[in-house]
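See the structures that follow.
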Structure I
Amino acid sequence: MLQATWTDPAEILAGIKEAAARLDGVVSRTPLQASRRLSERFRANVWLKREDLQEVRSFKIRGAYNKIASMAGEAGARGVVTASAGNHAQGVAFACARLEIKGAIFMPTITPTQKVERVRHFGGEFIEVRLHGDSYDDAGAAASRYAEERGAVFVHPFDDPLTIAGQGTIGLEIAEDLGSKVDVVVVPIGGGGLASGIASCLRNFNPGLAALGVEPAGAPAMHESLQQGRVVTLDQIDTFVDGAAVKTVGSLTFEICRTALERVVLVPEGKVCATVIDLYQNEGIIAEPAGALAVSALDDLEEQLAGKTVVCILSGGNNDVLRYPEILERSLVYQGRKHYFIIEFTQKPGQLRKFVDRALGPTDDIVRFEYMKKTNKERGAALVGIELRDRADLEPLLSRMSEIQLNWRRLSSDELLYDYLI
């Protein structure tokens with residue numbers, strides 16, 4: 001039985017091999033897909049580990065099933081409970097239905113509807129979904145109280161040796177496919193279970209491996225913890241990359257990651273969105289924001305990658321189609337191609353035509369315009385959204401707007417109105 005102090009790579013490998021035997025015939029052995037586009041872009045041999053192709057479209061099925069199956073007798077008698085932003089919940093639901101064990105699953109109220117519905121689909125009559133709080137941490141606190149009150153087995157999404165061992169089977173598959181040839185592995189981090197399992201596993205095959213974690217810039221819990229040398233709890237987080245947005249990482253995963261990872265890279269949410277779009281347009285891969293984190297970090301790692309064999313963990317593909325407009329919007333804003341302005345116009349005929357003819361460039365496009373004429377005023381403000389073909393077109397646009405003596409202000413990301421628009 002794995003112990004709570006389980007941090008030795010050799011011990012972890014033994015636990016991972018036990019998990020692999022337990023998962024045989026239950027989870028998919030996902031493909032390791034070569035990416036010609038990324039390999040040429042970064043002058044490296046870049047591979048994508050396609051965990052989005054699991055039945056539940058995420059790696060989380062590995063850890064959840066390994067944990068529940070390893071203690072099926074106790075779990076069957078007491079029931080199980082967990083908290084999740086979506087993917088771990090699906091893994092628990094799948095395991096409960098397959099093993100015929102009752103489970104309660106707490107999910108944040110902000111969880112995309114698609115993920116909630118998928119949880120109910122996989123769990124069927126064996127699970128109950130409870131929506132609680134605005135983040136994983138809120139849902140986790142409620143699930144912990146439920147476990148204490150009901151005596152249910154708590155299936156932690158990341159801070160548990162059996163969960164980590166299940167996620168680590170991904171590393172075992174990579175090692176079996178590429179042997180010791182892997183130079184760099186890039187892994188997304190939420191609570192740290194995936195990074196802990198994969199990095200510890202692969203270091204047994206190549207001690208010189210560079211294991212790099214990636215977090216969304218708006219939820220840098222592991223990054224801050226490693227910087228301070230202790231587990232820290234963030235006061236606030238951006239929950240957009242919902243599969244990797246936690247305020248507090250695990251104590252066990254922190255101890256593993258502080259020795260197994262070379263460093264943690266932070267990626268802006270807008271860049272993650274641009275990567276989601278790129279993966280869809282170029283590879284036909286539907287990745288959720290957390291699933292695209294590893295690929296999003298490659299630009300920041302470019303100097304370290306040249307000539308190396310690099311594996312990026314594409315961790316999940318549970319992306320609600322209703323989120324794509326926001327993903328596209330955030331991508332354009334990040335690329336510097338979409339901007340919002342408050343522009344004051346003189347309230348007389350021809351002012352908008354003057355703006356279109358003299359301020360806009362030949363490829364600039366008005367994508368939003370909100371204005372209400374007020375007859376008792378000489379001037380009126382309009383909200384104008386403009387999409388550019390290239391970020392370099394912004395300065396010429398600003399110059400032309402000033403030349404025709406418009407009174408304008410570009411909205412910044414720290415304004416409340418900006419949050420309404422994006």
Structure II
Amino acid sequence: MQFTYVVKGKDGQVQNGVIEAVNEGVASKQLHEQGLFVLEIKKLGSNLPGGIHKSISIPFIGGKVSLKDRIIFTQQLAMMIKAGLPLMDAFGALQEQTENSNFAQIISEVSADVKGGKPMSESLEKYPKVFSKLYVAMVRSGEKSGKLDENLERLSDQLQKDYELISKIKAALTYPVVVIVALFAIVIVMLIFVVPQMKAIFSDIGAELPIITKIVLGTSDVILKYWYIFIAIILVIVIGLRLWTRTDSGKMSWDKFKLRIPLIGPLIKKIYMARFNRTMGSLVASGLPMLDIIDTVGEVVNNQVYQDAFKRIGKDIENGIQLSESLKKQHIFPPMIYHLVAVGEKSGKLDYVLLSMANFFDKEVETQTSNLSTLIEPILIVIIGAGVGLVVASVIMPIYSLVNVM
């Protein structure tokens with residue numbers, strides 16, 4: 001951020017200019033350190049770190065704290081602490097500048113807790129939907145080691161990587177989803193508006209209709225007469241699936257199914273491996289105990305198959321088994337993982353090895369997501385051709401038969 005200032009020097013002369021700092025408090029402190037007395041200081045503009053701009057908030061809509069909001073908060077809090085700004089002043093500045101009113105209220109409450117003597121990590125823990133278990137664990141480790149700014153920087157990098165990963169996956173899946181929705185909409189429009197008109201024409205002709213035309217006409221009739229039943233069935237299926245996936249057996253079955261989906265399953269596995277390695281590498285570097293690390297990693301990898309594996313790994317470590325050996329026993333980790341973890345354990349550079357593997361899997365995910373549209377495109381073309389072609393053929397075939405008869 002840039003600030004315009006008016007100051008008085010040691011010689012009594014009034015000066016003005018522009019200074020760059022993370023907030024007004026830091027700017028004022030920098031001017032004081034130069035032996036200047038600040039008369040006035042105002043914000044000129046803002047330049048958020050990492051190339052991330054604050055999201056536009058719409059009054060009365062939302063209230064959710066986005067990943068962008070958390071990245072900006074974490075980056076700037078780390079910068080302020082490193083610059084020597086007191087924690088309470090940093091919270092005050094962050095609360096003032098955030099455009100998300102819900103997040104500003106949370107920051108205010110965290111600030112009040114810290115002012116009352118609570119550790120920051122304990123206060124953040126009250127908001128699990130905003131600050132994950134990983135976030136709280138890294139802050140707590142930073143408080144204990146006296147390296148809160150370093151841990152916040154690591155956390156910021158982790159969140160930034162997650163943001164980039166989510167953006168790439170969304171970009172890769174947007175095209176097929178849009179095409180499928182468009183195809184569904186086209187077919188429905190034809191069945192509701194086009195086919196009924198053709199039905200009247202065919203009735204007047206009185207000719208024998210092909211079986212495919214009878215099927216399409218019948219489908220159109222059913223949709224027009226019983227559309228509310230179709231909507232009810234879809235709602236029941238959606239709600240039923242959501243309730244089922246919240247049960248232990250349902251979640252396990254659904255998570256297993258996701259890993260077996262052609263094209264998507266291998267990508268999901270690589271995403272989990274990227275998250276596992278990056279999270280574990282960051283926590284090892286922050287000095288957290290291994291059992292706490294395993295517990296936190298299980299929460300980050302949101303899949304019951306992997307979470308059960310991490311519970312078994314935690315028990316193995318309690319019994320004195322090395323991490324690499326326990327990973328090898330689970331059969332869901334690529335051989336590269338436990339071989340390189342063994343190297344990291346022997347060399348004492350486990351955090352470096354884990355973060356290097358995270359970068360490797362990030363590149364694998366990037367390559368696979370960029371190729372996903374190319375791989376899915378031929379399948380979508382076949383589906384589109386079959387869907388639209390079926391409806392068009394059902395309309396054209398009777399007309400063609402009538403022309404031949406005439």
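One of I, II was used to calculate helix-only ellipticity at 222 nm (-39500 (n - 2.57) for each DSSP H run of 4 or more, over all residues; to 500), giving -25000; which? Going label by label, the one that fits is II. The greatest value of mean count of other Cβ atoms within 10 Å over residues 155-162 among structures I, II is that of I.
If mean count of other Cβ atoms within 10 Å over residues 347-354 is calculated from each of I, II, which structure is the one that comes out at 11.6?
Working: I: 11.6; II: 16.1.
Here the read-out was taken from I.
Here distance in nm of label points 7 Å out along Cα→Cβ at positions 27 and 379 is compared for structures I, II. The highest value is that of I.
Match the computed value 56 of percent of Cα pairs over 23 Å apart, for residues 187-394 alone to one of the structures I, II, and report its label. Numbers along the way, then the final one.
Values: I: 56; II: 63.
It was calculated from structure I.
If you line up I, II by distance in nm of label points 7 Å out along Cα→Cβ at positions 203 and 307, the top spot, with the largest value, goes to II.
Identify the structure, out of I, II, from whose coordinates distance in nm of label points 7 Å out along Cα→Cβ at positions 131 and 315 was calculated to give 2.4.
Values: I: 2.4; II: 3.3.
Label of the originating structure: I.
Structures I, II were shown, and P(r) over Cα pairs in 10 Å bins from 0, in percent at 4, 16, 20, 20, 15, 11, 8, 4, 2, 0, 0 was computed from II.
No lab work stands behind these numbers, since they all come straight from the coordinates. Keep in mind the model is a prediction, meaning the values are calculated, not measured. Cβ atoms are built from the backbone, for glycine too; each structure is taken alone.
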